[in-house]
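We did not get these values from a lab; they are worked out from the coordinates using the rules stated. Since this is a predicted model, take the numbers as computed values, not measurements. Cβ atoms are built from the backbone, for glycine too; each structure is taken alone.
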Structure I
Amino acid sequence: MANIIFIHGLESSGSGFKARFLKKQIPEIMTPDFEPYNSEISIDLILKKRMKQLESFLNENSSWIIIGSSFGGLMGTIYALQKPKNVYKLILLAPFLIETYFNNIKVKPLNIPVIIFHGKNDNVVNHNKTKWIAQKCFNNLQYHLVNDDHFLHSTVQSLNWKELIL
């Protein structure tokens, strides 16, 4: 069995709604806190600091299921592209995949299983652009456009997490 980690969104934490919900569904999941959001610090610097933290968590083991929400989805995607051998599966919830981070992507699309859930009523991240970028990055992609918003609260609660992490 792979190790499992949940990467929270930009303004959330390892004890936010999704982290607490997933901990009940998957007791062995890691739900760490990452560098807190600070509007005075650039998003690029926050990403850099959080990626360094993520690598320190994930370097201990080599087979990870990464569940990433929004900004955490961006982090999980970047990690998978950089270290595909360390990732068994990606599950992304309304991932913050924006062109800024993927314009100059020079990697072969990955074959690891990737499942994305994105709300059609998301007013934070454009689901069409997310899907377009995901299709450039991943060959083994399941993309689900769901009737939800960016936070995906009802979707997260309705999913069969035991089956998703198999």
Structure II
Amino acid sequence: MKNHEKSEALLKQILEADPADATANNDLGYQWADRSHNLAEAEKLILKALDLDQKLRDTSNRLTFEAENAAYIDSLGWVMFRQGKLKEARQELEKASNLPEGSDDPVVWDHLGDVYFSLKEKQKSLESYLKAINLYQVVRTRRDAERVKDIKQKIELLELEPSKK
């Protein structure tokens, strides 16, 4: 709802009560990364979320294999992108896009498109943006419509860029 201060305060309260809350660690880190704020701390929070998630999967008595959390990996890729670590961001976001939860997550594909765009990989960027649009259109909420509009503007920028393979 774009009330970042309130959201940040609530997430900090959660982490004060339970520093091992992987979701709160990831969410606060992602929120900071998304706003290009406090990036070093954001990366630490997201890495902690990934570590906590790994430990939970290692100690669970589940009979079935549970994949890594694509949303957390997306967050790590996004904070790396915001830090200008494009190759590392690409690696993490490609990993997220290949996980079951990430392959149909439009945010992952939008982020991956931004990384490809920054790396001057026009065709891969376009493919990622189009995949994100298709996935957003499955849900069709008002917020998703705004994101689709933003991605279409990115595609227009791609069309203005000189081609590089």
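Please state which of the structures I, II yields -10500 when helix-only ellipticity at 222 nm (-39500 (n - 2.57) for each DSSP H run of 4 or more, over all residues; to 500) is computed from it.
This figure was derived from I.
Taking log10 I(q)/I(0) by the Debye sum over Cα atoms at q = 0.25 Å⁻¹, for residues 31-78 alone from the coordinates of each of I, II, which one would give -0.87?
II
Quick check on the output: 24, 21, 13 is Cα extents along the principal axes in Å, for residues 15-54 alone, derived from one of I, II. Which one produced it?
II
Out of I, II, which one gives 2, 9, 20, 24, 23, 16, 6, 1, 0 for P(r) over Cα pairs in 5 Å bins from 0, in percent as computed from the coordinates?
Corresponding structure: I.
Given 2.9 as the derived value for distance in nm of label points 7 Å out along Cα→Cβ at positions 119 and 143, which of the supplied structures I, II does it correspond to?
The correct label is II.
Consider the structures I, II: one of them gives 19 for relative contact order in percent (Cα under 8 Å, 6 or more apart) as calculated from the coordinates. Say which.
I
Out of I, II, which has the highest value for mean count of other Cβ atoms within 10 Å over residues 23-30?
Evaluating mean count of other Cβ atoms within 10 Å over residues 23-30 on every structure, the highest lands on II.
Of structures I, II, which gives 3.1 when distance in nm of label points 7 Å out along Cα→Cβ at positions 47 and 151 is computed from the coordinates?
II
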